[in-house]
Structure P
Amino acid sequence: MLRYIFVHDTKVRLTSHVSRLTIICCIIFCVSDLQAQELLMPEDAIATALQNNYEIRLSRNDSIISAIDYSYANAAFLPRLNGNGGLIFNNNNQKQMFADGSDRKANGIRSRNLTTSIALNWVLFDGFKMFATRDKLKEYLLLGDLVIKNQIIDVVADVLKTYYNIVRQKQQLKAVEEQMGLNRERLKLAEIKLEAGLGIKPDVLQAKLDLNAQIATQLKQQTLIVQLKGDLNRLMAVDKGINYEVLDSIVIDTTLTLADIKTNIAETSPGLLLTKKNIDIANITLRERRAEKLPTVSFNSAYNFSQTNNNTVINSFSPLYNLNKGFNYGLTASIPILNNYIVRRNIKQVQADINFRRLTLENQTSLLVTNVENTFRTYELQKKQLALEDSNIVLAKENVFIAYERYKQGVTTFIELREAQKSLADAYDRLIAARYDTKVAETELLRLKGDLVRRL
């Protein structure tokens, strides 16, 4: 089965009487016995990257940790209950001397002391710090979601740029192969003219040199495509040995407007949302630091059990057996009076951090607007250049066809035909570059907007 491959994204109608050179200029290659390769669509590459990419998986792990912390956020409101116990065995030698001159002594006095207690401590008021801590854990959970979203958008942008760079180099390879076909035709014609006595050997040698240069370029393009596929495999976190085929063309959305990109960009830009969330967290941290200026009131309670067994005593007033048990409770208050200005210093540091983050947000907003405007100008310029190169490629093909026909008839020179070919090669380079650069500008606009994933 034959398959038609187009370097340019415009199908050219052929007629039965078109010359072989025209067929080559129309960039139609009859390809047979191709090794079967799976076609990888951009959506498939993105889906695989979202599932396997290491950066995304690391961000998800951080978010899971934040989710675990938040699941225990209300634990700050609960009391602390601790149980204590101890069992001590004593073996003592005692000697006592009294004021009347008498003394008592005994060796090997053994005793056993058993103590147990259950203590409860419940912070009833800490300047509302526990409420701030709970809110802070919630904000960290939301921050984790934003980090994942930002990472996903960056990975998707990298995947699209790498994927379409492969498409670009594939188109470039086809353009090189077309030039190789033109050079082969030129070489045959130069050899025919030389054999007929109508040409010169330098024309043949130059045609061979140009063909060899195109073969070297073809090898470089093939190597570059393999390297780019390796980069794409890394982004997708798949085996580097996996091979596949990509699309032949680059699909471009030419409907983007500057007004649409700027609309609500402050609420959709991942970078700005991350900075805003960090400001929210810093404000909650300020609440925690201010709470340290207020008193802490706690409820304390305990049940204590103590038992002492002595096998013997040397003092008749000392008990052989002693048991104490009971329940106690009460309130304690801790009022900060002077703590080396630690709290005041911490508050000032947090306030400085908030001011820094607010300035950072203003700076990022300004940079974002500038980047969007510059990228949109590039996007508009590349669209115009793409339209221009679409028309230029038709002119360049016609110019090569005319130059080739004139060279066959001996009307034009070998140099003029070679220049026409070079103009066609340059036109292809500009066309392919313009198409890829337009796609990159489109992707970057959607990434800055934070709308890249939704537009897929």
Structure Q
Amino acid sequence: MMLESFFANINKNSLFGKKDFLLLAISGGVDSVVLADLLYQCKFPFAMAHCNFALRGKEADKDEQFILELSQKYSVPFYSIKFDTNKYAKRHGLSIQIAARQLRYNWFRELMKIHKFSYLLTAHHLDDVIETIFLNQLRGTGINGLTGIPLKSHSIVRPLLPFTKQEILQYAKDNHLSYREDCSNQEDKYQRNYLRHYIIPEFQKLQPQLHSVIQKNIQNLEEARIFIHQQVNQILQSAKKEEKGFFKLDLKQLKSTTHLHFVLHHYLSQFKFNESQIEDIVQHLNQSSFQAGKQFFSDSHTLLLDRDYLFIFQNNLKITPYKHNYIAKNIFELQLYSNQFHFDIIENNHILPIKSLSTTYLNADLLKFPLILRQRKNGDIFQLLGTFYIKKLSDILIDKKVPLFLKDKIILLCNSNGDIVWIGHLNLVNEKYKVTPNTRNILKITTCE
């Protein structure tokens, strides 16, 4: 029986336990209704979350009412939200499907954080996996796309993946479960529906055991995917580095890698870059020279080809934390403003302090409040410690190989007369403001972890 198989699958794969609080994404369709009943029968603690995308008029409102009543039947918490999906899609230049996906998962993440849910459960099943594999083949894919949908990915769990649509329908029938039908599932304008109604049934005629065959293929390919992932990581071990908020790959080492296209395809697919984009990236890398600053965008990440590195960072990475100049009238205000650095005035004990990667020292005798924290601007100049000449800040950033997307994140500490006395993040001190044996007071700046 499906109930016993469901419970055994959870235990076998350690998906979750009775002590976990689960959030079930429920549409009202047969898949999510069956999952709700299975959770209830197995006595797993869960709540329901439903999104009304305002795309189907009164039918969508009836879905919401149906799920409310279902939550009352099972005596579980119910959360619902209504989105203006069309407006969101137009504002962000997205398809309705992508817009709906972003809206619901953003809301699910918010619910999980607020109510301390252990996992988000979705009702994807084996037929969804097969359709996804076919779609990935049409779009172009590597081995990741051939393994379909993972059973468990971070905080998202899909406990119905081993079961077919037919098994789910039969469970609903045997247990007299009511559910809502979404008429859009019958429309062939969507690729997935066309595959479901016309293409996959033809394959089943050729191979009646299509589900079990593909399930076995997925198991074999998953083992191959894990092995390849380990090999790719070993190849890229010396080339890649994770910084705060982004990843970078050394282009010199990357170009020396054999099978560059394959390695990049496997690595970049986790950031949702598609085959066409990866081919374009490889083409740029194979050129004898390319223009620094070329960018590629996936749904979740941005890839930047800089002079010496390939950078990957999330699309929501904040690169301009200091939008306006901040004027501090005293050391307290200076410290109050920034949570990235700690500022403190100390007396000079005539033992010259040693500068480190996280700590630097300035001659506080020469600093006059108000001090200013700001971002770079055109025409900025700076005298590096130990030099007798002034350089453009833009040239210093180039010399230090600061990536383009991080240049506007660097904070500058300026004296009341406008001098840049310290370049934050790079921890560079202006020669004019260095600590000397005659310095009485020192401004100590410590980078906070």
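Each value in this text was obtained by applying a stated rule to the coordinates, not by laboratory testing. Computed from a predicted model, the values in this text were never measured in an experiment. Cβ atoms are built from the backbone, for glycine too; each structure is taken alone.
Here is how the numbers come out for the structure above:
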read-out: Origin of the value 0.55, where FRET efficiency 1/(1 + (r/R0)^6) of positions 130 and 250 (r between Cβ atoms, R0 = 41 Å, to 0.05) was derived from one of P, Q; value: Q
read-out: Highest-scoring label, criterion being FRET efficiency 1/(1 + (r/R0)^6) of positions 218 and 378 (r between Cβ atoms, R0 = 25 Å, to 0.05), among P, Q; value: P
read-out: Which entry (P, Q) yields the derived value -11500 for helix-only ellipticity at 222 nm (-39500 (n - 2.57) for each DSSP H run of 4 or more, over all residues; to 500); value: Q
read-out: Comparison of P, Q by Cα Rg over 2.2 N^0.38 Å - largest value held by; value: P
read-out: Structure (P, Q) behind the derived value 11 of relative contact order in percent (Cα under 8 Å, 6 or more apart); value: Q
